[in-house]
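In what follows, structures are represented as structure tokens.
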Structure P
Amino acid sequence: MSPRVLTLPDGRKIEYLTSGAEDGFPMVFIHGTPGAYIVNPTMSTLCDEKKIKLITMSRAGYGSSTRNKGRRVVDVVADIQALLEHLRVEKCVVGGWSGGGPHSLACAARLPGCIASLVIAGQAPYGADGLDFHAGQGKANVEEIGVALKGEEELQKYCEAERPGMLAADVKQLTEALSSLFPEVDREALLRSHAMNQNILDSNREAYKHNSDGRVDDMLSFVQPWGFELNEVEVPVFLYHGSEDKMVPLAHGE
């Protein structure tokens, strides 16, 4: 499976991939932070078996997709709409995990033809009423969000300083670097599953291959208003969340 590149109406480019069942019902699946179009082989196989056409892309600023500086969460909708029009897709389901969760909700609210949304371990809006955003969250994420609140310049330095290590890390090194974000059950699963951890490594390397702009823009967008209200969502939304998640604690899903 080789990715393709689409030129958007504003001249930016996005890299995308279709897999699963070519004639199946379309599902757009949005990667986390950081991430890219690269698909977990198990997911692609399951989509093929279930007759689902899987559509993934590297969001703006990641991999070979052009940066959209100053983007909000909701701005992903226009990019996905252009991609679906290019692929002649009229209706779809949109899913997203972790940092892709808010983007999936944006599609549920604003994307024509989106009939349902799937959110896996997605975060809540920063400053949401009644939510202690950092309760139960790992040290690394608390630190990164704190830097994001200081603004783009500080965040760019922070992310660029981490980029060489992310590009060079093997599975054990990556797991150790993110140890504050993984409960024991997740650490064991990563070290046990070659396909899973190789997918994470490949996705990270693709995301960071040119720079860390995608991660910077994601984090800035997460601590600002998303550009839409959750009460705009009128299609079914399915939420899945791990009870021991330290990256995005369960309270965000609740």
Structure Q
Amino acid sequence: MTTLLQSVDANGVATLTLNRPDKRNALDYELIGALKEALVGLDARADVRIITLEGAGNYFCAGGDIGSMIRVTQRSSSANEQDALALARMLHALDTASKPTIALAKGVVVGGGVGLLACCDIVVAADDASFSLNEVRLGLLPAIVAPFLIRAIGLRQLRRYALTAERFSAAEAQKLGLVHRVAPRLEVNLAHAAIVADLLRGAPGAQADVKSFFAECHGHGVDAELLREAAHRLAARRSSAEAQEGLSAFLEKREPHWIAAD
């Protein structure tokens, strides 16, 4: 069985489906590698506008595959570290993708699955979804996902949920900032479609610039260097062919070329 399903629709919306429902879509070495390869490949495609991540069955992702972790620890320390590094590199590929990324969190989200959400730009959760960072109950720590989760929900909140390993609801995840929108399970796809429609109205080059510049700004104090870079970025974007098309379309009361005609 293919552990990762991939499709791209006519609007350039790619969907990656974690497809290990019998294993609660747990992340093993094969799935981690397939995800990274797919993310890098889709991000390089000009015909892809948006990347959506979801899970098959009743779990979004149960985190790391326990059997896989036990097996790798029985090998060399180097193999153990390389396995952990593969997860880090996959999450980094998701976090730094130039395309807008959306996660659809239905069902249970655990450990590394929560990390996947933290790396996506937008997260829609079913109202009955539940979340937890259960690593300490296994004698582990959420080291790889921690940098992304600190940014997403803050250090103090992360300490609580990582130390207690308690489950929290979709409503709580939204309060924390991990989830942007909560919808009834049967309406998650409708919520996704509405977000996709908004994203498709944006200029793809501008969206890529938003992501890269905001990443550069994060953690950087507002100083003369950052302000100069901000001015440089805006001036370059205003002079781009894409921006000229967008501004002209506004003045001419028409849709810019990146919005498909009905």
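Bear in mind that the values in this text are calculations on the coordinates, not laboratory data. All values reported here derive from a predicted model rather than from experimental measurement. Cβ atoms are built from the backbone, for glycine too; each structure is taken alone.
When distance in nm of label points 7 Å out along Cα→Cβ at positions 210 and 226 is worked out for each of P, Q, structure P gives the greatest result.
Given a computed value of -12000 for helix-only ellipticity at 222 nm (-39500 (n - 2.57) for each DSSP H run of 4 or more, over all residues; to 500), which structure among P, Q does it belong to? Matching structure: P.
Of the structures labelled P, Q, one was used to calculate mean projected area of the Cα convex hull in nm², giving 12.6. Name it.
Values: P: 12.6; Q: 16.0.
Going through each structure in turn, the value belongs to P.
Can you say which of P, Q returns 3.4 when distance in nm of label points 7 Å out along Cα→Cβ at positions 26 and 154 is computed? Numbers along the way, then the final one.
Values: P: 4.1; Q: 3.4.
The read-out comes from structure Q.
From which structure (P, Q) was relative contact order in percent (Cα under 8 Å, 6 or more apart) calculated, if the value obtained is 25? This figure was derived from P. Here distance in nm of label points 7 Å out along Cα→Cβ at positions 10 and 34 was derived from just one of the structures P, Q, and that gives 2.2; the source is P. Comparing distance in nm of label points 7 Å out along Cα→Cβ at positions 58 and 234 across P, Q, which is largest? Between P, Q, the highest calculated value is found for Q.
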